[in-house]
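Listed after this line are the structures, all set down as structure tokens.
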Structure P
Amino acid sequence: MTSDKKNVSLLADIFVKKGLSDIIISPGSRNAPIVNAFVGKTEINALSVIDERSAGFFALGMAQQSGKAVAVACTSGSAVLNYAPAIAEAYYQKIPLLVLTADRPPELIDQGDGQTIRQKNVFANYIKSSFELPVVVNDPATFQIAEQVINRAIDLTMFPEPGPVHINIPLREPLYGTTDKEVKGQVIATISKPEKTDEKLIEGFANRWKSSERILLIAGQMNPDSVLNSRLSALAKLDNVVVLTETTSNLYDRNFVDCIDNVVSTIGDDEVKDFQPDLVISFGGQVVSKMVKKFLRLNPPNNHWHISASGEEMDTYFSLTRVALLKPAEFFKLMAKRISNVESNYAKTWKKQLDKVREARAVYLKKIPFSDLHVFNILQSNIHENSILHLGNSTPVRYSQLFGSRLIFEYRSNRGVSGIDGQVSTAAGSAFVNTRVNTIITGDLGFLYDSNALMNQNLTPNLKIIVINNGGGGIFRFIAGPDKSPHLEKFFETKHTWRTDKIAEAFDVIYFKADDEKGLIRVLPDFYDTNLKRPAILEVFTPAKTNAQVLKDYFKFLKS
């Protein structure tokens, strides 16, 4: 059985033929044809998630792990707007989503009909492309239009790079009709093959590379890529090349500088020229470190290339000179064939500083009291091996950068837009499709803001939620500005006394807590017990004022 709405039945048919299988549907009436068309197909895994905002991030987490587009479908009106945060995150993080929004027919828009807003192109500023299906598909010409729209939309979720695509679907009543006659469509290739790489352009890049004594490769947020990792490892052995990575880059090598803020914070005014690059090559998504952005904006390179298969001109350091239309692994493969070592002290300079801060970090961590930094030190050594480690925005993702990368983790974080919303929902979606342990470390406000993530019948026992509760937005105590404001506690930090145990109880999630070092170490084995049949929350209570002072003193200690 399928919906008697031919436009939606055709969409479900091509969805399957394009190799897609997952859709998250939130309840409603206007999207009843989508329910009937998609749930009726055995090839489709249809899940129900009540809250559209959470549903969007749950789908994002699924697509992040599967590498294939996941569809989300909702009813009309304000339900559509609740997808916006997840769509924006997917756009900037390059995660494939197919957004299906049921709508009123054109004659009812702005006529006082319930659950009606202007939905066409509603996500225009943060979507790869938007389409609208014909209301009625009852002749060959309209059928062909609908067929082309569906094929094009699905293809664009993956090419030339992944991202979200929107299909708005106007539907007239009645909505619940079904039929045995499925509408069949054909698969159409709507994306042309990329042109061959311009050899002269590559030679130009190589010549500039060979004439540079100080080259800084900066990796932003990326999926794990073993081929890219090995190519960068080879380049990091060159005298004139330094590779900067973050945990969310998912790259690992002993020669990579994987704790950027630790090193950059210690560069003295008299040392700037030693660390300033001639050439910066950036690739991947967003970079967490504000320190390296500030350093390179104040001390710009002569040349900055950004590597992007889709050609985006990401000028993070305000010095962009060229864009290479290639995937990073392919670009560095082409460079490796054309370059050789250039004598330079650049790599040694960074390596020497990296070794110093690693030694200083070890000394400092031995003497600090129980605090956020101390908790992260404990966690990074005790989180279940082979975890997918999700880092909440605000302090968690920043603290992780201070410890560098560990090969046993796959690091994830919603750093496309870096919002507070959807952190737990994303981890839950990831845990649903990947049986590895999925651990998310989030702050108290981040968890509370996304507590509807637990209002989900699809949660799995491999989801582990660590909430660091310091009674508010701890980051504002060490950001210059709000830390001195008389409005700090009420309007920036938003100080509170809330706990998460009752939320865990309401949604049948197992709850653990710790408020000191011994308690934390003692509870972690139980928290990660593989015999648990439900997701688990571990709430760790830390002192807000101590946290801020410990972190400020940390950077002072590194400099000294």
Structure Q
Amino acid sequence: MPIRSPIVSVLGHVDHGKSSVLDAIRDSNILATEAGAITQAIGASIVPIETIKCKCGDLLQKMNISLKIPGLLFIDTPGHAAFTSLRKRGGSLADIAIVVIDINEGFRPQTFEAIDILRAAKTPFVIAANKVDLSPNYRIPREINTPILKQINDQEPKVITHIETKLYELVGAIHERFGISAERFDRIDDFTKQIAIIPISAKMKLGLSELLMVISALTQKYLENNLQVDVSGYAKGSILEVKEEQGLGTTLDVIIYNGTLSVGDCVVIGGIDTPVVTKVRALFEPAPLSEMRDKKSNFSPVKKVVAATGVKISCPDIDDVLSGMPIRSCENTLKGIEEAKIEVQKEIENAKVKTVPTGILIKADNIGSLEALAHILGEKKIPIRKALVGPISKKDLIDAEASFEEDRLNSVILGFNVPNEKSTETVKIITNDVIYHIIEDYEKWVEDEKKRIEQEKLKDLFKPCKVKVLQHCIFRQSNPCIVGVDVQMGILKQNMDMIKKDGSKCSHIKSIGSGKDNLSFAEKGSQVAIGLPGVTAGRQLNEEDVLYSDLNETQYRALRDNKKFLSEDDIELLKEISEIKRKQNPLWGA
């Protein structure tokens, strides 16, 4: 059975050079057409084996590698959207991935996110340590094709030390975060146990030969069984993107990973509710090394395509089709169509996210994206009540709102790669096209919301206090007695009943003053004058006496039951008051 081109996905943090790596490989300039020099759309590039051999040059012979694969099919990813949408039964469609890391910046949040997704999909990967040329005092060789390791060894000792240090920082970071062993590609004995790191410069086109060699050799040696393809069978594929094309209407950018697809074939496409059955009206294939998403790319109409390849498909009645869905060609008979329907729907059901009765609601643009978001939320122990594909709808808002009364923190919708919607008074909506931004925003909102709920709870709770009568601060002996006090704990309020350390009643707070100002309350650290009716200084009250706010058992139990909202000072004060009360009644507050 022949083998197909391995499907290679490229992931990494923003600005670390994902698109630049692909541009360098295919000698194109897709990057220059992107807004802000960041990939804005999903695409695929076919790199023929002749190009790989040409770029690798003598390296293949020196390493005694004989390539049998027909080429490489690269997927460019905005964030991780393309990777997550590329799916087939049992996981990711990508055979291997390249994680691009700026060697000088090291691991960033989105890099960790990329590896989290790769590990969840059980996709092997290598690390391209990009921008090695930006190491201080790095000398670019006159001969660009000089092997990257020779280039590094020819640098000044300080430069070599800098690069080695940065490489081992990557090794340390990946081991610390994931428990995975990694090493520079030439130092690896067993590629099944260690992650290969290849130093490169996409901008200067350095190290690309080594990167292509490692990717090609690894897929051919370890994934040959995965690459076997039945080109004579029905086509199997995954939809990257649904587009509107002038003159064609709605089209599908598809990766075909098995079989052959021809014009006129009957195809079944997975759906959220029911599969879509349609017929291939036309096929368009991009030229080698061109990018499927590039508007200037040359597309040629073809009669058929053979796996593995990227192809644009024109079909009628596909307005409701979503990216990430499986597509199958089949025999145009009732039996053939039904069998294909069952197959694609099983694939969708296989991707369903595990949910629980109580949790948040999540949405994404395709099943793969939904899986990726759910996986990372799961690692964060964030419960998911519902997980759905598509934009946020009014039905979703009503659904999320149902959680508001029971638990405000579950009245939330997180959206990955879906149109932004505004939050309502009862439903918080957080959307982004980067998962870790969604998680960061959600965690920040939860933290703020807990504080707000805490403040609301505390408003309804009686807050006790503790004050000490200051020396030389008896301003009036009686009618009412006015003394200066230091608020040592809690909040002193007007009309509070006060008790002494022995539990005896003292009086209540008639007034609180500071200078010429009358106050309704005074917080810890304040020194104020208080009016106490029915008390005579020197008899019932003396300098340095400590007074506590009186507390009934109902108030005590309410504070005890909401201890999580209290400060350490509040808890200590509650303990002191309860000890005073229990001297008179051992069962007080029990």
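Read the figures in this text as sums done on the coordinates, not as results from a lab. Just so you know, these numbers come straight off a predicted model, no measurement behind them. Cβ atoms are built from the backbone, for glycine too; each structure is taken alone.
Numbers for the structure displayed
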{"item": "Which entry (P, Q) yields the derived value 22.0 for mean count of other Cβ atoms within 10 Å over residues 98-105", "result": "Q"}
{"item": "Among P, Q, structure where Cα extents along the principal axes in Å as derived comes to 74, 63, 46", "result": "P"}
{"item": "Structure with the greatest value (metric mean count of other Cβ atoms within 10 Å over residues 50-57, set P, Q)", "result": "P"}
{"item": "Structure with the greatest value (metric volume of the Cα convex hull per residue in Å³, for residues 274-361 alone, set P, Q)", "result": "Q"}
{"item": "Value 0.25, calculated as FRET efficiency 1/(1 + (r/R0)^6) of positions 106 and 434 (r between Cβ atoms, R0 = 35 Å, to 0.05), assigned to which of P, Q", "result": "P"}
